[in-house]
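Take a look at the structures below.
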Structure 1
Amino acid sequence: MNESLITVFIIVAAIAIVIQSGILAALYLSMKRSSARVEAVAREVERRALPVLDAANSLLNDNRPKVDLVVDNLAATSTLLRSQMERLDLTVTDIVDRTRLQVIRADEMVSRTLDRVEETTDIVHHSVLSPVRQVAGLVQGLMAGVSAYFGRKMPRESNPVHDEEMFI
């Protein structure tokens, strides 16, 4: 029985080796086809991408000085703009401060002028209108006395003048 068992084992091993050889051959053929496809795709990518990469590289090399110049100009412009804005801020602040001082001065001037007008009005009222009223009262008194002396009635004014109207 030992010999027949060994014979069966050898037959099974031989069949397994043949099957493994077939699988390995199929894997080899499949890998060969895949490798050919990958190589074709790589050649196509290389054929299309290399000119684009060369053009991009030459474009970058040709325009590098221009880009550097633009960056330098932007930096200089930014610095100049910042300094101009600082100057403008100082100027506007100075203008606002001066305007504020002028408004304060004008307010004080108007206040002083109004105070003087009021004082002048009081002085005119006391120095001009009071004596005028006294003289008017004296004249009316004299006229009343004269008319009483001569026996006539003195006509009264129908529309007496007020103090304010006399001033205006």
Structure 2
Amino acid sequence: MSPGKRVLIRRPRAGRFADDADATATMYLASRRAMLPGLKDPHGEAETRAWIRDTVFARHSVRVAEADSGIVGFGARDGAWLTHLYVAPGWTGRGIGSQLLMVILADAATATPVLRVYTFARNAGARRFYERHGFVAVAFGDGSGNEEHEPDVRYERATRD
């Protein structure tokens, strides 16, 4: 990363919780549109923003990646599940996803021996990322188990060596 492009991985700030959630929702929506064009969006933007704020941020273990320009990535874990790992368009390929994943894995290691994640089968970049980080594909779905009705892949990885 170039100077001035330092990325900080942190938890959402209590005093700025709503602002962090809103900025994360903006980044999440942009990332999904950029990385998976044509993906069915089962919820509108307002509903997605409320879900990020009231469910993901309120109930999951969340980490955000912040740069001078704001939130550029985020990851969330719910028990043994990595529920989200997104990096903003224009920020991929800089190690931000890897940084988020390492923090989440370290946190998960105290709670669960295995971390699981779903990704869409057509998301070749995400699949390469998870496989490069030691995740193994253990199940393939036809899309009947997700709201987008997209074929998916479940990956698993040990959290401890």
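Every number in this text was worked out from the coordinates using simple rules, so none of it is lab data. All of these numbers come straight from a predicted model, not from anything done at the bench.
For which of 1, 2 does semi-axes √(5λ) of the Cα gyration tensor in Å, for residues 58-145 alone, calculated from the coordinates, equal 21, 17, 12?
Attributed to the structure labelled 2.
-9500 is what came out when helix-only ellipticity at 222 nm (-39500 (n - 2.57) for each DSSP H run of 4 or more, over all residues; to 500) was calculated for one structure; which of 1, 2 is it?
2
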Of the structures labelled 1, 2, which one yields 1.00 when Cα Rg over 2.2 N^0.38 Å is computed from its coordinates? 2
